[in-house]
Structure I
Amino acid sequence: MRIGAVVLAAGEGRRFGGNKLLVRIGSEPVISRVLRALNGLDRVVIVGAYANELMPYLSSEVVIYNPQYRDGMSTSIRLGIRFFQDYDAVLIVLADMPLITRETITRIIGAYHQGCSAVAPTHRGIRGNPVLIHKSLFQELMRLNGDVGAREILKNRGDVCTVECGPEVLIDIDTLNDLTNVLNFINANRK
């Protein structure tokens, strides 16, 4: 299967108080940690509001400025999906999930089989991110509007496969308190 990734990086970071994707966790910024997890995919497209700020941390990714980012997440998904019309599937990845690993991505991709319209990672029964979307749903993604993501089209489908993962699929950074929780999680799991 030919699989790419759309990295949603257009949030304004208002609750955080700035660009949370540039905050360092250890020796690298959040965006670098997320992109490292996507190594090996055919194509990675980052859709952002502050693309220029991210450029120093990127290597081979395609970066797209979303001029309509204030209209919600759906605008970034629609922009990103355009680059994958000839792909079998795409991962919709939130750029503020620094605990996602290559192993997590491999597990999500590995759970795909014939009959799945998507693969959603779960942790203890709670759906998380990133989500693998089969090309059969691309047109539905293109019709999304407002501040909604793929969850909107997946919530009532019976053909969404799930795969149990660790808590990393539920942990993102929206506030300074979230960052503290991520750092505490990392420190607790080093032991």
Structure II
Amino acid sequence: MNHEIYFSVDVETSGPIPGEYNLLSIGACVVGANAQRFYVELAPVTDNFTTEAMALSAVTLAELRERGAPPRDAMAQFAAWTRAQAHDARAVFVGFNAAFDWSFVNYYFVKFLGVDANPFGYMALDIKSYAMGVYNTTFGATSMRHLPPEIHPPNTPLSHNALDDAIQQAEIFERLLKRASRRK
């Protein structure tokens, strides 16, 4: 693998940790080519949820039982799409709070497809941490509401639709990459 391709990934869940709560949806796009998109809603595997998590989602567990893809199928589709976009490049998972999103994605890859199924491997690049370095600031100063307007225009909150949020995150990361390259 001679180069990397960044994938902005966002998830919606029914609670704070994988295994106990459901991965409700996955949205992803290629950073720098966000017309290359992926979205899937997953059938729940448990009835567990928190009120706070479900309030952010525009879908209910009952609706996902009806229309959500079986998790094995959803993860196989996501892996195939990611590999097709990456070709011979290393696929890099990018997220705004990547630790949370990656933990659910990795758990579902391992649980439903096996230990080696995650096309991103064990690595995730966190946009907030990257912003810390670019702006030489604290982690707390990298929340969406504190990012400079040239990186994240004010009054553009996340929609909590996994695909819409992945696209917005990709745009933020693209701007951060450009800013970082000007510093060289």
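All of the numbers you see were taken from the coordinates with simple rules; none came from a lab. It should be emphasised that the depicted structure is a prediction, and the values quoted were computed from it without experimental measurement. Cβ atoms are built from the backbone, for glycine too; each structure is taken alone.
Where does the value 0.75 come from, among I, II, when FRET efficiency 1/(1 + (r/R0)^6) of positions 20 and 172 (r between Cβ atoms, R0 = 35 Å, to 0.05) is the thing being computed? Attributed to the structure labelled II.
Source structure of the calculated read-out (semi-axes √(5λ) of the Cα gyration tensor in Å, for residues 4-83 alone, 24, 14, 11) within I, II: II. Tell me which structure, out of I, II, gives -7500 once helix-only ellipticity at 222 nm (-39500 (n - 2.57) for each DSSP H run of 4 or more, over all residues; to 500) is calculated. Only one of I, II returns -7500 for helix-only ellipticity at 222 nm (-39500 (n - 2.57) for each DSSP H run of 4 or more, over all residues; to 500), namely I. Given 1.1 as the derived value for distance in nm of label points 7 Å out along Cα→Cβ at positions 12 and 68, which of the supplied structures I, II does it correspond to? The structure behind it is II.
Name the one structure among I, II that relative contact order in percent (Cα under 8 Å, 6 or more apart) of 28 was derived from. Answer by label: II.
Please state which of the structures I, II yields 0.45 when FRET efficiency 1/(1 + (r/R0)^6) of positions 60 and 164 (r between Cβ atoms, R0 = 30 Å, to 0.05) is computed from it. It traces back to I. With mean count of other Cβ atoms within 10 Å over residues 36-43 derived from the coordinates and found to be 18.9, which of I, II does the value describe? Checking each candidate, the match is II.
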